[in-house]
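Presented below are the structures under discussion, each in the form of structure tokens.
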Structure I
Amino acid sequence: MNLDLETLLIASALATVLVTAVFATTAALRHNDEANRAWTASFAAALCVTGLEAIYGDGTMPAVVVAVVDASSVFAVGAMWAGCRLLDGKPRSLTWVPCVVALVVMVPTLTRSSTPDLDLSAAIRLGTIGVFAWLTAAELVRAGMRRNLNCRILQLTFFLFGGWYIIGAAISAAATGDGRISRPPTETTVLPFVAAFVVAAICLSALRVERAGNWWSMSTEARRRTNLDVLTADAFRDDARDRIERATFAGHHVGLVLAEIDHLDELNSAFGREAGDHALVHFSGILRRRVPADALVGYLGAGRFVVLVVAPVPAVPLTIVEAVETGLTEATVGDDMMLRVDASFGTSHSADTSTTLESLLAKADAGLERARA
């Protein structure tokens, strides 16, 4: 069966629409973090490229459309690299880099007359995309990701994709007007572009399932930690009951600290949900740094955290409270938000109540309510 170019371009656009819609929807509902936002922007830019290619087919594009296709395709692969930096544990995605490069790529086309130099445009576009694809492949083999199967598949895909585009850039740069050398046909660049993003959608979806879990594929281990790097409520209760039982067998006491961020609802209302999320991350980070290394730390929801620790004397939970309060006074929420978080605390100790998780929680909750009042 022979498919004409227009049919292939339409099919490519439809495939990009499908993977973009699915990836963006799941990112918005379950994985709304900086890495997934960068990848969603990448897929959106890829959709723009394939959509314009399908609309204009094999016809002559205006200079403005050529510039938009060039910039969008460069940004699509560049944003993929930016998201992979965060997957690798980098503190910043550097999304601004592909934005700037995409704008620079537009300049040679927009500064020419109404008839763009397609050979020059293709050479710059393909070469820049190839470089970003290889940067993505390099990012995917750093740290512990080199042992992940999905990362290896994605790394190989972008390595081959980048190599193919760099070869295409060299051919386009060598293209001459006598017809002996011509730039690569449209289908030889669009189809690998779409294939790379379809593979990326599958592998990245699998990677975020492995890291955080979601509603259709979540193992027991994937449920154990929240995005705050502390145990979920169910995981904490399971581990706490085991810790308390073993401490009882050994004749040791345990202490429990219940902490609740003050005025979290008002913070969300005044500064937006993102400010409340920053406050939760900020508070959980202080807990992780200030409590003993062998303590269990969990998040019960609604801004309430709980800490269980082996405590030889009843003063240990109060010592933890003092350490956390000191941490709260020393640091603000985020780098650009000059807000401080306050919290109320309740404590309990197995010397003062029955040695069960329920009793410890009940006593700490009563103390927390008194502190709030």
Structure II
Amino acid sequence: MKPFRFLNILVGLSLSFTGCIRDDIPSAQTLQTALYLFDSASNQILSYSNLSSLYAADRISDPSKILTNVSLSQVSNLAWGGMTLDNQLDQLFLVSESGTIIRIDRIREQIGSINSVDLALFTLDPSQRLQNSKFSQASIDPITHTLYIAENGDNLCRLWIITNANLRLHNETVAMNTLQVTNDTGGRSVVANNGSIFTHSDSGSSVLIGTDTVIGPRIRKGSPSGFQNTNQIIGSLTQLGTHGTLALDTANNILFVGLHLQDGNQISSRPPILAFDTGSFGLGFNQTPKFTLGDSLQRQIRVLSHAGNKAWLVALSSASSVGNNTLTIWMTPQSGSIFKTLSIPGTPSRIFKGLALDGNAN
């Protein structure tokens, strides 16, 4: 683990803790995990090469690297959750609310100014957008290298599918190729891995649970060919709410759902993070979570990311649509897990709306 120096001018900035550092976690589960954050205030990518060091430090360290390129200004209006990493091909993707995409190749090797030959900027066809829509969470399937991006419009939501995202050309306009979930609305989230796709939406078609007709928030599991209505989790026992974001633990087959309970106007006692087994889809609609995380103070989760093959979960929270410089980290997230909340300093104050975790970092 590399030590980091903290700039003298930033000494004394506060770091808030909840609980203590656990010492009973096998180190192999958490070592060699990197954190990437995009700062919309400076159009910079901050990289922390070892999340363990950031988590364990008494003071916030400087980033291992700060990456810059003039083209990053094209995604200043980053979508919430619009940052995803292909950890097999070493490519980082940034997606703006308006559908501009930047791919950075050889992201682990970049230092300082990003080599322009390693950066491609392409755009989702603006003529094929939903009415008044915004793009939000993006997820790259590291097995198929297909990029999925959630689009939410006035009366409809859908996923854009960008096949061969690793090969898209600079200045290319990507024609519409979408995956529709019939009648779902308020869909802002997607995660994908090895051909499986998971989504969250605020509402959609009703389902029959016993003798009750149920509508409302639901999570789905599907594939590039579509979604089956039986493969959704919905109902009062789920504790699902609106304005959800997703993260996938591929090592333990757990789907995390983070909720922005303030926007969703949900009751304060509802947990902000729910965890479901990915194999439970299709076994019944109204399922209780495997476990929950967080407390009533964490009512504003807008982005959730898991390291996939390593035991880290990180959330970005904000009361406004602008974002801020605060993140919350769970090491080996499970029921009752402690967490650590910290604020990354910078001038001007940093604004984070996307992050990515690299469980294959060296």
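Nothing in this text is a laboratory measurement; each read-out follows from the coordinates by a stated rule. Computed from a predicted model, the values in this text were never measured in an experiment. Cβ atoms are built from the backbone, for glycine too; each structure is taken alone.
Computing P(r) over Cα pairs in 20 Å bins from 0, in percent gives 25, 41, 24, 10, 1 for which of I, II?
Numbers: I: 25, 41, 24, 10, 1; II: 32, 60, 8, 0.
This value belongs to structure I.
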Computing helix-only ellipticity at 222 nm (-39500 (n - 2.57) for each DSSP H run of 4 or more, over all residues; to 500) gives -500 for which of I, II? II
Rank structures I, II by mean count of other Cβ atoms within 10 Å over residues 30-37 and report only the one at the top, that is, the highest. II
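Using the calculated result 0.95 for FRET efficiency 1/(1 + (r/R0)^6) of positions 94 and 174 (r between Cβ atoms, R0 = 25 Å, to 0.05), pick out the matching structure from I, II.
On the way: I: 0.20; II: 0.95.
Derived from II, not from the others.
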Among I, II, which structure scores highest (criterion: distance in nm of label points 7 Å out along Cα→Cβ at positions 166 and 190): I
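Identify the structure, out of I, II, from whose coordinates relative contact order in percent (Cα under 8 Å, 6 or more apart) was calculated to give 17. Kindly include the intermediate steps, with their values, before the conclusion.
Working: I: 12; II: 17.
Value 17 for relative contact order in percent (Cα under 8 Å, 6 or more apart) corresponds to II out of I, II.
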